[in-house]
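Okay, got some structures for you below.
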Structure P
Amino acid sequence: MERITWFFMVCGCCMASLAMAAHSNRNLTTDQSALLALKARIISTSDPHNMIFTNWSTTTPVCSWVGITCAARHLRVAVLDISYFGLTGTVPPELGNLSFLVELRLTNNSFHGTLPQELARLRRLKYIGLEYNKLTGTVPSWFESLSKLEVFNLSGNKFSGSIPAAIFNLSSLQIIDLSYNQLLGSIPREIGNLTKLKEIYLDRNNFIEIPNDIGALDQLEILSGSIPSNIGNLTQIKGIDLGSNYLTGTIPHEIGHLPNLEELLLEMNNLNGAIPSSIFNMSKMTWITLHRNHLSEI
């Protein structure tokens, strides 16, 4: 009787293992299909070394493909990094099926067009790096679905319109880079919700106002993007780069009381009034640019 019981226990364990393996294989096939959809959207002539077109093949395991890292536990695609491949193409909606994706890195390619809404399904995503491509349209509001997002980089594209306020409800965000786009209007006051934010880059856009709420971000180290007077609350900030926007008003004298500030870049705006003398007495300051404004002498 004991032998029979032991036999059925072993059989049960084997069946469970086989079922788990089959389920894992099905999910990995889903990942493979999503990546092959991306491959199909890439122009072959933009991949002269066949980094994608030869390596991404159904004859080799997905987890061994160039630019792909799989999670050890689930054997699912966790990182897609094809940065600096010089690829030209569009982003397919099928990428939204990479349900275990943690990092999406497409930096310095020539992906164009708009971002598909299906990417909102990437609920495990912590890092999105789409900088220096040719993406267009508005910054999608569906990014608010990515509640675990920590790094959000869309710099160096052709995004236009205003920044959707919903993005600033992503409480895990630590770095935002929207510089070198065609964004305009005011920064949403919801930015004050991002208590973990350390760096924000907004330069080379067409912003006209930064809200007072930014003064609540006491962890902020770098501010790039009228300048609120409570900027003096940002005691951890090391760099302020708001060059080439349409900021107006005066330079708050409170800037001169930021103990860790090293760089102050305010060139090419519409700032006016006197330059606060205090900014020239800051012990850690190494770089100041104020040209092409309407500033008067100290």
Structure Q
Amino acid sequence: MEPIIDTDLATRRKLRAAALPVAGADFLLTRAAEDLADRLAAVARRFPHAATLFSPGGATARALLASGKVDDVAEVVAHPALAGSGKLLLGVAETLPLEPASLDLVASLMALHEVNDLPGLLIQARRALKPDGLFLAAFPGAGTLAELRDSLLAAETELTGGASPRVLPFTDVRDAGALLQRAGFALPVADIETVVVRYDSMFALMRDLRAMGATNPLLARLRRPTGRALLLRAAEIYAERHSDPDGRIRATFATIWLSGWAPDASQQKPLRPGSAKMSLAKALGDESAG
């Protein structure tokens, strides 16, 4: 698979964000951690041994431990400074440092959109799970930052006659669900939650993105700094197209949630075609009789 993400750059930006924290800028991660706790609470079982994948700042590990359903958590990170206080495992997405069939739960928050080989990572995660182990992940999906993408594209096309990629091509929820199936998970589920956040201007949004370490990591990005004229025109277009009556702009964040289970003989399975013991007509009552 041809890489599109500069993973070294993405890691450096996460490190910079961790070194210079901005209060409230991690609202998406905080929200996802709360949702993770809610989703675990709905599962009537414990997951003694868990691991998190590339989730920044230890928030995912803390949410797992706070749930009361997890005894220990290993954090797989690209750099030690990106972990919390749990057991640290340095690794990259292409070769996860996880033993086969060693975990009851694998979770990841706000990280998988910056993985070049998502299908490969999902297969590795499934292999690391014990039979009937659970995989849970949340990451930005299609629709995220659509307004910013539109405004930058329009401004650059107007000023230069062309455009370069400035916002990640986020995964569609249906494609994400198909990847779960392809990776061999049982009972795969993919859903999406959308939140619209309001900002004073495009520049306020971009400050938050920098504080998240979430600015453009694409390999195909322009290597020279974005010109002031382009940014000012993009901000004008953003305000014209994507603002409310009070002048504040809207920014969409769409979070894809994935869940799947490592296959196990105890799991419910769909009936094979033709295996039903009663016909549909009999089950509903044969109205033509009599």
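Every read-out reported here was derived from the displayed coordinates using simple, explicitly stated rules and does not represent laboratory data. Quick caveat, the model's predicted, so the values are computed rather than measured. Cβ atoms are built from the backbone, for glycine too; each structure is taken alone.
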Worksheet, complete the sentence: The highest value of FRET efficiency 1/(1 + (r/R0)^6) of positions 103 and 167 (r between Cβ atoms, R0 = 30 Å, to 0.05) among the shown structures P, Q is in P
Discussion item. One of P, Q was used to compute helix-only ellipticity at 222 nm (-39500 (n - 2.57) for each DSSP H run of 4 or more, over all residues; to 500), and the result was -5000. Which label is that?
Written reply: P
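Here distance in nm of label points 7 Å out along Cα→Cβ at positions 199 and 215 was calculated and came to 2.7; which of the structures P, Q was it taken from?
P
Could you tell me which structure in P, Q was used to calculate mean count of other Cβ atoms within 10 Å over residues 87-94 as 19.2?
P
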Practice prompt. Supply the structure label, taken from P, Q, corresponding to FRET efficiency 1/(1 + (r/R0)^6) of positions 95 and 239 (r between Cβ atoms, R0 = 30 Å, to 0.05) with the calculated value 0.10.
Written response: Q
Discussion item. If log10 I(q)/I(0) by the Debye sum over Cα atoms at q = 0.30 Å⁻¹, for residues 127-174 alone is calculated from each of P, Q, which structure is the one that comes out at -1.06?
Written reply: Q
Item to complete: Using Kirkwood radius over Cα pairs in Å as the calculated read-out, with 20.9 as its value, let me know the right label among P, Q.
Response: Q
